[in-house]
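Computed from the coordinates by the stated procedures, all read-outs in this text should not be read as laboratory data. On a predicted model such as this, the values are computed, not experimentally measured, just so you know. Cβ atoms are built from the backbone, for glycine too; each structure is taken alone.
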Structure I
Amino acid sequence: MQDGGVWLDPATREALALSLKVALWSTLCALPPAVGVALLLARVRFPGRALLNGVVHLPLVLPPVATGYLLLMLFGRRGPVGGWLEETFGLVLAFRWTGAALAAAVMAFPLMVRAIRLAIEAVDPKLEAAAATLGAPRWAVFGLVTLPLILPGVLAGAVLGFARAMGEFGATITFVSSIPGETRTLPAAIYALLQSPGGEDAALVLVAISVAVSMAALLVSEALASRVARRIGAG
């Protein structure tokens, strides 16, 4: 690197900005369904519940490359979902930053569901039942009783999901490749630098950024989880 160092390198700023955009959008898109699925798994008993729980957590145990390949088969331009999206809405996900956001959301989703579900299960069902006996509809019980109690858990799940999305590599590079300015996120940029002669110093800076973001997310998530425990205990 020249005098400006890696911090002023356009490729570094580009990869960091893209990672932040991808992580933000993936978190925002995954959070509402994560809350819904967590509520379903925590509060409803139904046939196939164990199967749904397994499917939700499948990205945690599948090789990320396998997850990326499945996304490519489904959401690629020739895939059943991807072809329909392109034909109907003109939306292309494969080899686009939107596809990177989808891959990150899929990989982060299980962590978000798990954190939110634990918060929901910590809430005494009697509190919700008491509100229901007073005539409150289910949506009101959730909005006025459950949600305020689990909000720190929801935020903890969102923070964990954001950090996981920032660090996603395997599924992303399989689904959308590593195109500079389009899909080359921070992990992909680190990998590309390590494949280039003399790129170790720049890669080390990006690794430091990744470590800082991950540690900050873990600390925030732990603080929010502790707040959930205190709030439920006080209740």
Structure II
Amino acid sequence: MDRRVITRELVAAVGRARTLEILGEFLTEARRARIEAVLGARLVSVAAAIEDPYDPHNAAAIVRTAEAVGLADVHAITHKGPVLRGRRTARGAFQWVRRHHHRGLEPFLAAVRARGMRIAAACVEDGMPLALSELPVDRPICVLLGNEHSGLSEEARAAADLRFQIPMHGMVESLNVSVAAAVALFDVGARRRRELGRDGDLDPEERADLRVSWYARSVDERLLAALARKHLAAQGST
């Protein structure tokens, strides 16, 4: 059974607080402290997105970068099915980031704008896009990148609220998409934190939900399943 399903069943049976008590017995103090520190620095007001990723290794690397920056969410716009999977490049990272797959541009736009986010599209083009450092961070923002071959679609560029470029001072005209994501996300993440005046912006409910999820991910899946069976059986006998 899927770890997330097991966790939901345990929470439904005994409640969130009791679930944390049960799982917390199997976590070291250092692990619990690390979880609290990372939760305190999680940003939901900055997100990453990639349209039609071509190379799954680059998509996985973007997940890893987003987690390192402290972002809560990464989006993929693709008709190919889930592409933000746990690969070697993202080992230890993909399970800590919420990954969202959208089968088209419109569902992505609806999901991101429902959270009040501006969409900032990374573009390599003539014209007058903003420099990366000029992107406003006074509101939640989603950084949208295109794929390695054709960049962003015309539709995505047109739908974006902002367009930006990463200044290039050498002979090359563009960066690998995972490198561009790293440059953009670290810049936007740092400036958003300065704007907020704090490291993270999870609301109490999101923080509590993630805490349960991360406790569950920190124990062996067989142990998690055994604990769930034990407490579900106990609930059933009362």
Structure III
Amino acid sequence: MERLQKVIAASGVASRRKAEELILKGCVSVNGEKVTELGTKVNGNDLICVNGKSITEEDKVYFMLNKPRGIISSAKDELNRKTVVDLIDTDKRIYPIGRLDYDTTGLLLLTNDGELSNILTHPNFNVEKTYVAKLNKFLEPSDFMKLKNGVMIDGRMCKPTKVRLKENNKIKNYAYVEVTIVEGRNHIIKRLFMELGYLVDKLTRTSYAGMSLGTMKSGEYRSLTIKEVKRLYEYGTSNNK
């Protein structure tokens, strides 16, 4: 294990002092996670990016995964729980683009392309994400309208770009609601409904940055095509505001 700033300096990207500045400014990521602490230890299997670019160039790979429930959305886990990376058969040092909660299922992209990851996760790029939430009870029409008009969470308005009621069963007391957002705060879908007095029993992401799961089953994954990767780059940059 070596100190992160030493590894960056050894790669020729920056001097040791400059590497420390880059770390403190939040310009460095390890396995897709931003690192701002000096002295962080890394090894030869870690993917280190400075300003979104890997310090050791390797062939880029891109995967779409239908994440199952009970899997960690990270490259590795301190408690040695299974991660999304464990589900992908590749020798590349990949990591997820963004996160899905432990109990959330659905579309997750994984790559070793730091530039694309930075584009799709940066708040300025307004990437749309679509989820289907199963609620613990019937959704009242008045609450559906509140959801469409936006909900205040921690003093900030969160307004979905699209809301669609897929199923609303008053007798069996449940509802399925499709919500599209660009908001990136943690647990934002669950918090939206919690503010209205509902719990989310199940949550699935069906679309991300214009990509859809299609017929992929839980736990399945596939490589993205060249056209799809190009479309992701175009989607991200065209949504920069």
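Descriptive notes on the structure:
- Given 26.6 for mean count of other Cβ atoms within 10 Å over residues 103-110, calculated: source structure among I, II, III: I
- With respect to distance in nm of label points 7 Å out along Cα→Cβ at positions 111 and 143, the largest value across structures I, II, III is given by III.
- In this comparison of I, II, III, the computed figure -25000 for helix-only ellipticity at 222 nm (-39500 (n - 2.57) for each DSSP H run of 4 or more, over all residues; to 500) is attributed to I.
- Which of I, II, III yields 5, 24, 29, 24, 17, 2 [P(r) over Cα pairs in 5 Å bins from 0, in percent, for residues 167-214 alone, calculated]: I
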